[in-house]
Structure I
Amino acid sequence: MGAHMKIAIASDHAAVDLKAELREYLIDQGHEVADLGPETADRVDYPDYGYKLASVVADGTVEYGVALCGSGIGISIAVNRDPKCRAALVSEPLSAALAREHNDANVIAMGARLTGIDMAKACLDAFLSTEFGGGRHAARVDKLSNPAC
């Protein structure tokens with residue numbers, strides 16, 4: 001993986017164990033990780049944590065976000081409500097890399113009930129090590145935040 005980065009991670013109750021494992025994985029690689037919660041598997045609402053994550057990605061506090069819930073769908077929808085966030089729901093490394101290369105995704109979303117820890121780590125590695133391709137993709141990505149482009 002490339003240079004050490006500031007990364008925020010958040011989940012709902014269904015993904016709290018995956019979040020803890022990925023947090024430690026990222027820390028072991030030397031990244032600065034902001035864990036936005038939750039700390040326990042007590043029931044919480046994924047939009048609350050998706051909005052928290054979107055906020056720190058959108059304001060530049062962190063470079064990237066990791067959003068986790070049972071399926072990855074709900075929290076990715078919550079994150080994508082912020083026009084400065086581009087959350088990509090992935091389940092394998094090629095999609096994770098393409099989300100960065102083609103879509104300049106700044107948040108990776110995964111489902112804890114659908115993605116095992118080894119696959120989640122492989123997706124995270126692909127996501128964090130892939131640069132945005134720019135070029136023909138740049139104008140399209142601009143339209144994601146500003147439909148008038």
Structure II
Amino acid sequence: MKIALASDHAALELKAQLAEWLMEEGHEVADLGPNAPDSVDYPDFGYLLAGVVADGTAVRGIAICGSGIGISISVNRNPAVRCALVSEPLSAALAREHNDANAIALGARLTGLDMAKACVKAFLETEFAGGRHQRRVDKLSNPS
């Protein structure tokens with residue numbers, strides 16, 4: 001699966017660790033940056049991630065900043081992307097199963113590597129349930 005990752009400077013190390021692990025797991029990874037510890041603005045990288053998920057360049061996206069909050073907000077500005085801020089595997093699985101999330105956000109200052117891996121694993125392995133959830137997901141992009 002092709003997975004895009006983006007972060008801010010606070011999440012550089014966690015992003016690199018997840019990228020390496022995902023490649024070891026056999027996934028194709030697109031690291032959208034940043035690639036240096038200099039201070040950056042998380043919205044720039046959230047918008048970039050949302051764009052590649054929305055246009056199909058990547059099947060899933062993982063956005064990471066210090067708390068996960070700011071970058072998740074920026075990713076969700078794109079109506080074709082549903083990004084859930086997760087901190088444990090159940091919320092990651094439910095984001096896929098009920099909300100057809102195509103991106104997740106993690107907080108590097110709040111989530112350790114093992115928990116981040118568990119969240120990503122649940123996110124990638126869970127299928128969207130469809131059914132009654134589909135009409136709700138449709139309303140996320142078309143609120144009328």
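With respect to distance in nm of label points 7 Å out along Cα→Cβ at positions 40 and 104, the largest value across structures I, II is given by I. Computed over structures I, II, FRET efficiency 1/(1 + (r/R0)^6) of positions 8 and 56 (r between Cβ atoms, R0 = 30 Å, to 0.05) reaches its largest value in I.
Since every read-out is calculated from the coordinates, none of them should be taken as a lab result. Small disclaimer: the values here were computed from a predicted structure and weren't measured. Cβ atoms are built from the backbone, for glycine too; each structure is taken alone.
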